[in-house]
Structure P
């Protein structure tokens, strides 16, 4: 190619410009984010390892998708290795990286590690709090999840539907009906009662707490119902000794075209056994 050609000159200048490496990192990070979004979590980790082999230094935009991949795969040891690399890189103070670490440890069932990261974070966002609340619920520590929710409110952090679903699940797990009712009031004030996932969590909470009247009221108001809402109602009636009502609900559920899952069938079998 003619080296006097302006196009060639511009290409060479671009190649020597400071920022070329950053553009390279941007491309790697975009690929990592794309793989995670597509659910290709193993491929995400493989790409991360390939990036390191090529001498690229990961940054905070790299660590977030890689930690998300580890969380989805429940790959605790891989997540711990990434955590070590985060500390070495100096990115640990970043709120998004910290939140991803908390989420990874929570989903991998290591709440001790999640708490250590959480306690050392200089700042936290709602994603961080949500990860801690949901993690404690998953580990059967519903009361601790409710305590964290109260702390979150005291800090002035506004809950999201994900937060409230976690809180309702915590209430259901420890049969905290009054706490669940207060959360329901907050949901109505926020206008999230129409959200099908929040509504299903409300039905589930009331049913597990033995308040079938409240569960029925929420269920009746729902514009659309998923399998979680139907199953919660079926199991709730079985728990209250109303096997016939549970079977009637199962028939209605089938008529509306909602596909039952394994939990639904357990409820139906228990309803049959109770007759």
Structure Q
């Protein structure tokens, strides 16, 4: 039997914003310039994508989630084409040759930077979770969503009764981010893309959520793409790490290998900005 495909394969992604002029002669800003990487190995792998503002890391996340259309390139999740393929560059709606939107949401789920934007202002949070279970769960979950919801909430340290009838204003940012993680788990995705998920959470709770990602990856086998500007957290959390700058991957590999012998001057500058960051972070 052959080995399983990588949980995430990205090949040659290109994206330019702001192309304009009467005949499109203005080049615009290139957000992604031939980005390629893969997250291989068994289930539960964590890929951290690190970069400053404007590096292209959020554009990469949004293309994987098919919230933004790529100009060129392909993305596969667990061997299934979600961007690109025979139909050409992928984008909202799913072109020919890629999975449809329903399958996409079963393969990959997002966790956004601001948890207050994840849920509706007009719908109790528990009802939102019920809708997620019915729309994205398997047949048994769609018929009876409560067990899946309770299990997902338990995985993030919450109980079903804590949510009953409550809107988003009833929760702190940290609580709501944990609920958004539970929402992502309900669909049992192969991959979760978390875009700066702790940047708007109280500092005292950030490592709680980071450690929750580690726990979920090990116990539930879900893989993560963790988007961040924080090199130290990325090193602590990830199995693989990509350093991005100006739309390109300047470093990719195991965190301990990158820290031991960085190739890029940019990576060396990031490390120098955190004097205590060295290989002992990984131990």
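Could you figure out which one of P, Q the value 2.2 for distance in nm of label points 7 Å out along Cα→Cβ at positions 178 and 202 was computed from? If you can, show how the numbers build up before the last one.
On the way: P: 2.2; Q: 1.2.
It must be structure P, since only it matches.
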Distance in nm of label points 7 Å out along Cα→Cβ at positions 50 and 266: greatest across P, Q for structure P
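Using P(r) over Cα pairs in 5 Å bins from 0, in percent as the calculated read-out, with 1, 6, 11, 13, 12, 12, 11, 10, 8, 6, 4, 3, 2, 1, 1, 1, 0, 0, 0 as its value, let me know the right label among P, Q.
Values: P: 1, 6, 11, 13, 12, 12, 11, 10, 8, 6, 4, 3, 2, 1, 1, 1, 0, 0, 0; Q: 1, 6, 12, 16, 18, 17, 13, 9, 6, 2, 1, 0.
For P(r) over Cα pairs in 5 Å bins from 0, in percent, the value 1, 6, 11, 13, 12, 12, 11, 10, 8, 6, 4, 3, 2, 1, 1, 1, 0, 0, 0 is produced by structure P.
2.9 is what came out when distance in nm of label points 7 Å out along Cα→Cβ at positions 138 and 226 was calculated for one structure; which of P, Q is it? Can you show the working numbers first?
Numbers: P: 1.6; Q: 2.9.
Checking each candidate, the match is Q.
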Value 9, calculated as relative contact order in percent (Cα under 8 Å, 6 or more apart) from one of P, Q, is from structure P
Could you tell me which structure in P, Q was used to calculate helix-only ellipticity at 222 nm (-39500 (n - 2.57) for each DSSP H run of 4 or more, over all residues; to 500) as -9500? Q
At a computed 4.9 (distance in nm of label points 7 Å out along Cα→Cβ at positions 66 and 250), which of P, Q: P
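Laboratory data are not the source of any read-out in this text; all were calculated from the coordinates shown. Quick caveat: nothing in here was measured; it's all calculated off a predicted structure. Cβ atoms are built from the backbone, for glycine too; each structure is taken alone.
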